[in-house]
Structure 1
Amino acid sequence: MKKSNKFIQFCFLINVLRSALFIGLFVGVIPTVAISRKAGHELFEILGSETFLYIFNGLTFFSFINWIFCLRFWYKNDKYSKAIFGLLFPNVIYAPFYYYQVIIKKRPLRNKIDSPNLDTEKYENAIDQKDFVELTRKNIFELIELWSSKDKQLEYQESVPIADVSSELFCQWDDSYTPKSVDFRQAFNNVELGLLSEFDKELNFVSEKTISILPDINKFIETEEWKALNEKAKDILIKIK
């Protein structure tokens, strides 16, 4: 597992802790004040102390990272689901539940709609295993094609000037490549799984020896690390076709 994935999982766990603490405080303050003014006053003193604020702000910082990850994942892979309402409000509190559903439990994603006249709720209920398999294959092979083409990567940068394409190439793969998932493995045959595993190992190798802040895509494509991944992606496409 890459360091970025471990960090996001850490943020998820912190978000769970922070959400439980927030709900516990909200539920517990009113009964405490009602039972005893003195106990309520002491509780408010604790909540207003610098130590508590430092701890709570630290938990909030990592929780927001998990929330931003969930928003990004929803936009890229699940934009026709109703999860956006929960991610917007109560946002950070809802984020760990959404993360559990789509990353850990691997519920079917809703990333496309065939007709503008199609009722979204009916479409969501109609998604089956075949749809999920097709979407998974499409996402993975589109990423391999992107890695295999310098022109497509440069076009990506031109079309979205604010994007950090070099980092996006790695992040998108992290989001899509989930070989431990049964559903993911069912989307590919053994040969394809082996080729994807080889590419993932090469990508992790490059990621671990590359500086934390990747160079701009115009410079990255000139590096030996990029060339190795580019050739690996081309080789995969040749073998699959």
Structure 2
Amino acid sequence: MGYWENTTYLAHADAPAVAAAIVELFSQEGMAHVARPAERDYVPYDPMQYATALQNNLWGVAVFPGSDGWTVIKTAPLELLGERASGKNRMRLLDLADRLGAAGFQINVYDSTPLLMVETDGRGRYLLSGYRGMSDGDPLDFHGEQLSEDRLDVRFEFLPLQSIVETHTREGYSGHSFVDDEAIARHLAQTLGGDNAAWCDNITCVDTLLCHKPPPMTGGIDLYFMWPPRDRPEDEFRAKYERMRARLAAAGRP
């Protein structure tokens, strides 16, 4: 298993204001803001890690200060802000950024490579670059957003961060460039995460949020949201993964 990261960075200096905007935004799609649930042990193949937002009755969000002028957001499910609310035609990230008037981006690394990014100017405009490295589904589809084959290399166009991408890009054979996707994500975390850079890692999602632990980072705010009907198909998702694990075990694979 390689490196995975799913992190949202907003060019906004007030983490509590970002947290408040998330509460308001999620309440509009019927998610109730609830107290942190009781701490629990990590469970493999938990829907909060592997399923989509609309397959989960419970969501977790960590909001914390990054370097000067930046706020970092980690979520469980991992791409919650990159997904769309039911019946909506654009990502939650865009609604949040517009609400705050803040530019930002979500970076997603899949098993060390490839890399996918959504970048927004906080005024309704957004761009996607990269692609998903998923074994199932279309690698050029990101929760209903179509990626382009001529934008397979991640690039910044609204924010002055392209130099970080270029630092980890080198020329390869036959004129093709080689991009170190994992290095880009780690460099962005170190640059924008400030003293909390270590918590930009997905350990914040799978240890802190999934296990309902208090946020360990400086100035961290954790938020949990419950879908009141509690009728989303979490058990179906768990059963699917149990069947998959059984098939792997029968085939002699761990």
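Work out relative contact order in percent (Cα under 8 Å, 6 or more apart) for each of structures 1, 2, then name the structure with the largest result.
Greatest value across 1, 2: structure 2.
From which structure (1, 2) was helix-only ellipticity at 222 nm (-39500 (n - 2.57) for each DSSP H run of 4 or more, over all residues; to 500) calculated, if the value obtained is -7000? Intermediate values should be presented prior to the final figure.
Details: 1: -23500; 2: -7000.
Source structure: 2.
Can you spot which of 1, 2 the value 2.1 was calculated from, given it is distance in nm of label points 7 Å out along Cα→Cβ at positions 62 and 78? Before the final figure, lay out the partial values.
Working: 1: 2.1; 2: 1.5.
Corresponding structure: 1.
Output the label of whichever structure in 1, 2 has the greatest value of mean count of other Cβ atoms within 10 Å over residues 6-13.
Once mean count of other Cβ atoms within 10 Å over residues 6-13 is worked out for each structure, 2 has the highest.
Using Rg and Dmax of the Cα atoms in Å as the calculated read-out, with 17.9, 56 as its value, let me know the right label among 1, 2.
Considering all the candidates, the number was obtained from 2.
Between structures 1, 2, where is distance in nm of label points 7 Å out along Cα→Cβ at positions 46 and 222 highest?
Going through 1, 2 one by one, distance in nm of label points 7 Å out along Cα→Cβ at positions 46 and 222 is largest in 1.
Laboratory data are not the source of any read-out in this text; all were calculated from the coordinates shown. These numbers were taken from a predicted model, which means no experiment stands behind them. Cβ atoms are built from the backbone, for glycine too; each structure is taken alone.
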